[in-house]
Structure 1
């Protein structure tokens, strides 16, 4: 039980950092946020096409950024049906995209929701595979990986703060 509380703590840290990265564009001041209110409801549409080519890197980055959410969700809700584990992932992505539109701080794009959801679902699959492979040690393995990730992300944020002084 103590391990799951640690997992929940790492999950909260991750969601705060993800919010700062996606919604607040890694800015340290509200004044430097972009003033963009744009919405694209066509999947893989014009917002991702540059010089006539689809830019896959943004899709992959969005998917990758939500893999940890899927891992956390499965670790914390593993006994629930798959669709109940998927709902927080879809909801978080929709919340982020809606916040960007409402506060005019970014482009709202259905492709982002699709990519974020795909990444989160992949994370559920990764956590399920870890659970099958390692059984009872699953939570400890995930928490160890999260500790490394949290320390690395914290070091990166400190470096960004120092660079912006």
Structure 2
């Protein structure tokens, strides 16, 4: 069961949108410049000479590749737009969760819900407090992406316990 070790690391929608947008610009620029370069070679503006038998195969393969880049760039722009829309919704949800948590969750409230032995390490307390926060948020807002919930709770934990 190999796989990416970072697959549970949360990346917000805004970051994903920016990644898709930068990829789109790169693909479009490379695709357009490539097609322009092929046209300039064929017109003799660029001093590159291709042998006759392979010349048209090279143009066809390179032309198709540059057209695919352009299509992928357009597709990346569409994906970036979709992620930008999702990012607005995500930012709104995050703001609502934080506002609710600041009004309804306190460190004392969380601590009162859990019993620990006297010798319980701080790390264990942290994980239990974190779980209680997650449970409270899910009760109020419903199920959500686990990595997103972890990221929000991470921010809230520092706000709640490090006041």
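Computing FRET efficiency 1/(1 + (r/R0)^6) of positions 80 and 136 (r between Cβ atoms, R0 = 35 Å, to 0.05) across structures 1, 2 gives 1.00 for structure 1.
Out of 1, 2, which one gives -24500 for helix-only ellipticity at 222 nm (-39500 (n - 2.57) for each DSSP H run of 4 or more, over all residues; to 500) as computed from the coordinates? Answer by label: 1. Taking Kirkwood radius over Cα pairs in Å as the criterion, the largest value within structures 1, 2 is that of 2. When distance in nm of label points 7 Å out along Cα→Cβ at positions 32 and 88 is computed across structures 1, 2, the figure 3.2 traces back to 1.
Quick note: the coordinates plus some simple rules give every number you see, no bench work behind them. Keep in mind that what you see is a predicted model, and the values were worked out from it rather than measured. Cβ atoms are built from the backbone, for glycine too; each structure is taken alone.
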